[in-house]
Structure 1
Amino acid sequence: MVSILGVSAFYHDSAACLVIDGDIVAAAQEERFTRVKHDHRFPLHAARYCLREANLTASDLDFVGFYDKPLLKFDRLLETYLDYCPAGFSSFLKSMPLWMSEKLWMPDLIRTELAKAGGEEDGEVDERQAKKNGKKFAWKLLFGDHHESHAASAFYPSPFEEAAILTIDGVGEWATSSIGIGKGNELTLLQELRYPNSVGLLYSAFTYYTGFKVNSGEYKVMGLAPYGEPKFVETIKDHLLEIRDDGSVKLNQDYFNYSQGLRMTNGAFDKLFGGPPRKPESHIGQREMDLARSIQVITEEVMLKMARYVHRETQMKYLCLAGGVALNCVANGRVLKEVPFEDIWIQPAAGDAGGALGIALAIWHRYLGKPRTVNGCDAMKGSYLGPRDTEDEIENYLRENKLSYTKYSRAELPDVVAKLLADEKVIGVHQGRMEFGPRALGCRSIIGDARSPQMQSVINLKIKYRESFRPFAPSVLREHVSEWFELDTDSPYMLLVADVCPQRRVAISDAEAKLTGLDKLKLRRSQIPAVTHVDYSARIQTVRRETNPLYWEIIEAFRKRTGCPVIVNTSFNVRGEPIVCTPADSYRCFMHTEMDYLVLETFVLSKATKATKTSKEARN
């Protein structure tokens, strides 16, 4: 047995992944355990979970892989500082303490932290214990290239024997995007685009300028885009970047500050777009909507050109995608529809978290030369790779905290939940293994009736406490997806956008069609208004019974009751917090919002019964 732990850390969304004999056993982001959104620290808790899932200690590991090469990143930092000296001195000084205290001493740091993850207080204890048990505390530490880790996370778990690979993000060591091919267990990167030219950093610059948080709010910009007009597309092309036929970009650094300063943009950028960046939490105006639409148009153009170039150069039938920009599901939908690949597959943890998975699989297949087994399904197990709680553990938690609940049989539960959904109740669902990646996929989800015209505003304002413009995703039975959306393929990870079918839309008047900005929210556009964006699009999750039986059965029971195989699915959290992990997390979130019901496996809690009057967990 060969056990490999992959680790990503120290930028954002740190994570750990355990692979045993090529099988993905466990994977999780650190934020879910620490409750610090996008936690960048060493994934101590995530690694501890992965080891416990397989009943291993750190000394049982054969290999540990880190998802990028810190010394090459340090080289970029130094070279960039010298290029912009003395302008970049403040940024250089801010980054140095972490480099000098941690990043340049990565092998020692990983050894110490993994000893803690293995249940010991320090590395000395774990090493002594290993020797006492006759084991050699000598797992091998390997470092992977950042974009190779992305590429491995995209290709190796994919359902394709061979495929083209496209990775796009902000920046790794030097690369900001790469193209390659995968065949069997072989993976070859052919070309890369290098820093500071980056479509990911360009999108993040507009994220910052429109008042959202970089490396967190990019999906908000994508959601805001349909409210605006592409008024700034030509301005962006004339001043900020050159887009080449192969999709590579050259950014005009006169308008950006990310290479030498502490901001993404500068005064020249402000002047070009008519003022300073929007202050976070302030009013979102038409300018921000038009900027969001414009940068989304640019990004789609770049991704389409990149994908067409990859297809032309590789002549492959299939495409695999990873990197943070691969979470742009609108662009993904267009790639699937408009580029002549037979199919595409996107890593559900496409951002930095997925690098932990990528390096672990790269060690197994590339370093050790082990073959891949491809059987027509991907190897991600629905991305349900996190911890789960047994019914006994949940019932003990409920009893210890004196909480009122109703326990149903596994056969009864789907129809109970379906009836609540049909009554327009908002329900938190905590069941099965926690999802790996940024999307809740039915195991740590808040669900509602997609047919309700009020559901979007209710969940946004009373449950999630977030911006009113944010759309929700539909979960739809795979068997019925083409009856409701212009899509007839699997989209299990909520990474493809498609339009609602014309026959499901609701006609609007000429006067209503002229509404602009957030006034567009007032219109009921389809038979499932809660998941229909203002441009008739939807970010779709298809659900198969084989992958998530209970979730499928809930939606099927809802379909039998209402005739509609579509429900609202959004992540089980409130704004600013990570998705819930434990029953205690779910209970706290339930009590601090206006959700109506909480489902913990087969236990159902109701606000109406005041199930939680004095819970110790609610106060912590």
Structure 2
Amino acid sequence: MFDFVHENKKLVQIVLLLIVLSFAFWGVNSYRQSGNVEALATVNGTKISSQEFDKAMRRQQGQLRQALGENFDAKMFETPEARLAILDNLINQRLLVEQATAFRLIVTDEQVAGVISSIGAFQDAGKFDKKLYESVLARQNLLPVQFEAQVRDELAAQQLRDSYTQNGFAPNSTTQRLIRINQQQRQVRAAKILFQPYMAQAKVDVAGLKNYYESNQKEFQVPDQVRVEYVTLSVNNLLPKAIVSDEDARKYYDEHRNDFGITEQRHAAHILISLPKEAPQAEQDAAKHKAEQVLKLVKQDPAKFAQLAKQYSQDTGSAANGGDLGFFDRGAMTKSFDEAVFSLKQGEISEVVRSDFGYHIIKLIAIKPGHVSEFNEKKNEIVGKLRLQKAMDMYAELAEQFSSAVYEQSDTLKPAAQLANGSVEQSGWLSKGDADHGLWTVKMLQAIFTDEAIKNKRNTAAIEVAPNTLLAARVVEYKSASVRPLSEVQDAILQKLSRQQATKLAIAQGKTVLEQLQKGDKPGLQWGAVQTISLAQHADMDKAMVRQIFRSNVAKLPQFIGTETADGYMLVSVDAVNEVGSIDDAKLVRYAQELRQLTGEELFQSYLNDARRQANIKINMPQLPAIEP
């Protein structure tokens, strides 16, 4: 991505966040069921509930955790600004759905089916599984018809968004200028004046040490800490007790044989002449006549099917791809469409087919035959599945007993450990700020740091710290909050203050040397090797310094600039400038595409801002919750 993107990073981040939210289908329209729950915000009279906010927050946490891995930090969601940003995006999404509905943007059943079947949560072995789909939705308290309505709304909103983002502009002169700015190179040398040689000159007295210590008590504060013993009840702990016989596995295979194969799939393309479901007869006749005329053209030259689909099809989701719908299972499309596709032979073209969306002309491109795996191939998979199910059933039966044991025998965790098929374990020192994404969640630590748990040494309640995982703890040792004594931290303070003073001396010297260079003097400096840098490629050189380098006046060379750094001062000599020569067409096209994307995103943002100004939006900030990671 060229430097213009870096300079407009905030805009790009906003757009990307909107795109992520637009295709995260969980709970986007839960406002329809908000009932009497106090709203965090209202948009033109419709509520955004705390439940909807909770789902959006957890969804974004999950996305960032997956993207960042070990670098994910849940604390980034704890600020009012972060929570307001989530709510702000829910408001934007609500507006988009309302606007798309007002514009009567059409989303076909085929588009909805295509999106749903591509969602990994609904797939088994890479293939859409209807039973799994219904099961996942049931766990979210959603019916398929509700979820499909949500997806339809989201796709309509995406159409509205695309109408702006895909119509950006990139004037040729602007594109060329951008290329020349971005790819101009400058030859530079760098010299550093570091703090280390000035450490000997740094003088810190006892009074300075004591003053820093007394003025920065928070820096040396140790929070309340506890060590606990704990026990967990989890499905994983119960798996060793879940035994599945060969007979049970065989019975399951026989009863679910169709689940262990690949059903026949068909690859089709279509041309759609769209028509509202309740259209008047005259409109129906006109649409059918048009479809029949297109069918005649197809039959005259079947090889031109894709070309004719691009020209005549009114399915916005597939027309640009020659009407291609990809592979799908029986039952994935509307009934009439499905029956037509599965009655064709490979390469055949159907007659005109009527559906709720209009008239279709369908071409069957390819067939993937189905097959069923043998029992021995799937035995281990079945045993694993049944063991997990048994363990989950055991967990469901034991969860209440576990909670009761923790509560009723509140001075010991041993009975609970026996129920859980586990043992009582010991933690290290914990504080309230130690929340993680394992056992020690915010909620768990809040339960531990109570008077009941600390003073009375009572078990905490059994708390769900992860799906199918309950945790109970008992404090065994407590340390109250304290400030480390000066004797413990004075060496660290001395080192810190000495470095601060040495760095100030190095910076002062750096500024003096820069003045000398700019006057034409030649102070003794050890310059590094010549580097050739551009705005986009500048090795490990600090971005702030790179901006200074490219803002410097190069009418007369060399040009000297300098900047403060964390460890002193950096001086740079700009010695030469290499301008871009001719610009090839491929590069021009690539940059124009990037520029159109950015201008399209800015058009969309302007539209969204205008929609917000015209909407009646109310935000109830005191109700905005902090969500546990």
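FYI, it's all coordinate maths here, none of it is from the lab. Everything quoted here is computed from the prediction, not taken from an experiment. Cβ atoms are built from the backbone, for glycine too; each structure is taken alone.
When log10 I(q)/I(0) by the Debye sum over Cα atoms at q = 0.10 Å⁻¹ is computed for each of 1, 2, the one that comes out at -0.91 is 1. I have -15500 for helix-only ellipticity at 222 nm (-39500 (n - 2.57) for each DSSP H run of 4 or more, over all residues; to 500), calculated from one of the structures 1, 2. Which structure is it? Going through each structure in turn, the value belongs to 2. Consider the structures 1, 2: one of them gives 17.1 for mean count of other Cβ atoms within 10 Å over residues 329-336 as calculated from the coordinates. Say which. The read-out comes from structure 2. To test your reading of the models, identify which of 1, 2 gives 15 for relative contact order in percent (Cα under 8 Å, 6 or more apart) when calculated. Label of the originating structure: 1. With semi-axes √(5λ) of the Cα gyration tensor in Å, for residues 161-232 alone coming out at 54, 35, 14, pick the structure among 1, 2 it was computed from. The structure behind it is 2. Among the shown structures 1, 2, from which was the value 35, 28, 21 of semi-axes √(5λ) of the Cα gyration tensor in Å, for residues 177-512 alone calculated? This figure was derived from 1.
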